[in-house]
1. Figure out for me which of the structures P, Q, R the number -16500 belongs to, where helix-only ellipticity at 222 nm (-39500 (n - 2.57) for each DSSP H run of 4 or more, over all residues; to 500) was derived from the coordinates.
2. Cα extents along the principal axes in Å computed as 66, 32, 18: which structure among P, Q, R?
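What follows is calculated from the coordinates using simple rules that are stated; it is not laboratory data. What you see is a predicted model, and the numbers here were worked out from it, not measured in a lab.
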Structure P
Amino acid sequence: MWTGAWYGGAAGNGNVPSKSLSECENGWIFQWQEYKKDGTLNGACYHFFLVPKQHAQNPGSGGVIFLLHGYNANSLVRKYLYVKDTKITGNDINASSSDTAGSGSKMFALSAIYEY
């Protein structure tokens, strides 16, 4: 439904999967991957999160927290996305300007969204 490499940053920017959340049989699967210092996705350290289609009916901003963990014990990264029925919007905390590719808030990127 969607593939790419997005930190989830810059509030106001976002992604539009090819099928709305409410049209899916059960919802969306978010696939996150580790991002390397050279600015490419690492083919390892995958994380998968389910967002049920019922979430499209929740009131408010639709904010969802994703906790991602790297290989070592000190690499917990929090991502916060606004997930609505037809659009996913990021938040500035997901891509701090003080972090470089592969570190801090830029250690993980959203790499795919699947229907389930």
Structure Q
Amino acid sequence: AHKKNIKVFEEFKNMNVADEDLIYFYLGCQMLNVITTMNGRTLQWILHLRCCNKAQWQIREIAKEIAKQVSMVAPLLGKGLGPTCITDLVCYEGKECCGLINVLLENKEEN
């Protein structure tokens, strides 16, 4: 299967198919660099979801690093990045809530 995949990949490459379309020929466990652009609102929405404790831990670590990097170059935008329990004091996970919102609300009431 791997050899056939390489053969088809080369055929498409010879037909001048764009590199961004050839990406789908990569198999699992291969290093892949991804470059994307987005505006602040989209970034905020993605990081609300991906910084949440319910997100997959590998994705959460990447999302937290993105939030950290953005905060260094755009502090105002950086203040609104992270899980909604921290940024907006609300959790949309319902029964799946991790419980952090309860701790944050208790701390807010004490202060």
Structure R
Amino acid sequence: MCSAREREIEYFKKDEERTKLLKKLVELHRKYIVYVEGGIDVIEKITSIQKEIMPETIEVYNAYNAYDIAKSAFERQEINVNRAENALCKAENKLREYTLSGSQYRLVTRV
């Protein structure tokens, strides 16, 4: 962009006011390029840091994901155990009621 403007200066030497404006514009481009290059350097550093951090970030994410899967499985298993305990308690209560009622059909247990 800067070199294109420099060529325009030569082309428009006849028009002095336009030449002055173009010189100012070229000067501004040269000043601005320093900030653009600085911005590019910052972006490159950020990208480099992100590349370094990304594997650790993925590892932490995978660890949390594995923990969540295990925790969910444990919670489901805990629910199943509670259901089984409740069913067992109900069955034991029915058995007690049955044996206490003096039913003619006694439960025979073998040891």
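1. So the calculation was done on Q.
2. It must be structure Q, since only it matches.
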